[in-house]
Structure 1
Amino acid sequence: MSSTLPEMSLKIIGTVRNEMKEPGGRANIKDIVSEIVLDDSLAGSLDNIDTYDYITVIYYFHKSSSTEPKPTRVHPHRNPENPLVGIFATRGPDRPNSMGMGAAKILEVGDTTMKVSGLDAIDGSPIIDIKPYNPKLDTRPSRELPSWT
């Protein structure tokens, strides 16, 4: 593969609104209620999404440093007692593209807004995409997770 990869641009489709103002602000993510506010040009794009229980949200870690070089290995949860692992073995924010992805339970759907619970994005996070969570496609059997997760 070439050492110079092409650039890519993405359109922000909306924003997360919730009580978490800084990364790592709450330990119990599943109880956090967020509002996803989409751009007005996307009116109607949430039609029938409430036929699903959950969505997958792809968002941007907007408070992650974008000018500093990104690490290739980190201690999970920034805890030096955890082993040093490759960045792709974690869900941390200091990634090459500072993208996050999380599943959230749908609570309420409007024309360009949606209330969800369990989304691990912080307030102001730009939304890149939303997809319905389909357990037939999105769930895979897995071995036991490492203790540091």
Structure 2
Amino acid sequence: MTAADPAKVVASARRWVGTPYHDQASVRGVGCDCLGVVRGVWREVVGPEPFSIPPYSRDWGEAGPREVLAEGARAVMIELEPAEAGPGALLLFRMAPLAIAKHVGILTGADRFIHAYERLGVIEEPLTPLWRGRIAFVFLFPRLYGP
């Protein structure tokens, strides 16, 4: 599997900045959650989504030991060690120690990332030491279609 052009991933993600936050949505300019941004970038850069996302509750990641996001990403993306992350990489975050990874963002530079955050919508912000310490998994979008 070959990785997608990181510049295309970053450009696509930046087009989502300013989109309001809305649970389970994935419509640029209208509403999305953190997973919705990633789904939208996938559609713009890779092609049709590889599988449907079932409805999920706000607290879906508070129970159970399965790394649902990581398992899904691992099935269709290229996994890297967190230290190898560069622009265009998908970051999966643990929001609490020992919790499963339930938040996602896209790295746009050495120390910046884009994500959707409740009450703020889609934003690009610094990847502070606090955020960096929460990174649990890193993946690259694949290049499946076109040149």
Structure 3
Amino acid sequence: MRIKDFLHKEAIKVGLKSHTKEEVLKELTELLEKTGELSDKENFLKVIKEREELGSTGIGYNIAIPHARFSGIKSLVGALGISKEGIDFKALDKEPVYLFFLLAAPQNASGDYLKALATISRFLRRKRVREALMKAEKPEDVQRIIESEEI
């Protein structure tokens, strides 16, 4: 599975405007909506917030991967947001988060959903990738980084 298969250009934002965890989730959900794969933004936002209440998806290394399965999703889809200032996302290492990858999948997509989470995690855990993404200035830069760095 490759990230480019479920991350559309319109769902990439360099320079998130958000300053809080809740704002980030809303901004990323709005990016997902632009893909046409999300049919109910408000209920998805509720589901993703409930998932965060179970435990932060801030996994450390300045990364958060909020994720959920939802009946209003047509197919596996992601949104990638980059914050230049960093946001307190209650990450496991208590460090600010700069790279956010929201993953959404249909209710019945268990296998692909888990594979996508693993793919994103492996990709973002590489320091070189994180540093390159932080230097990105536009969505096309992010796409080039994914193309060149994805194994």
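Among candidates 1, 2, 3, the computation of relative contact order in percent (Cα under 8 Å, 6 or more apart) that gave 28 used structure 3. From 1, 2, 3, which structure was helix-only ellipticity at 222 nm (-39500 (n - 2.57) for each DSSP H run of 4 or more, over all residues; to 500) = -500 calculated on? This value belongs to structure 1.
Since every read-out is calculated from the coordinates, none of them should be taken as a lab result. Remember, predicted model here, so these are calculated numbers, not experimental data.
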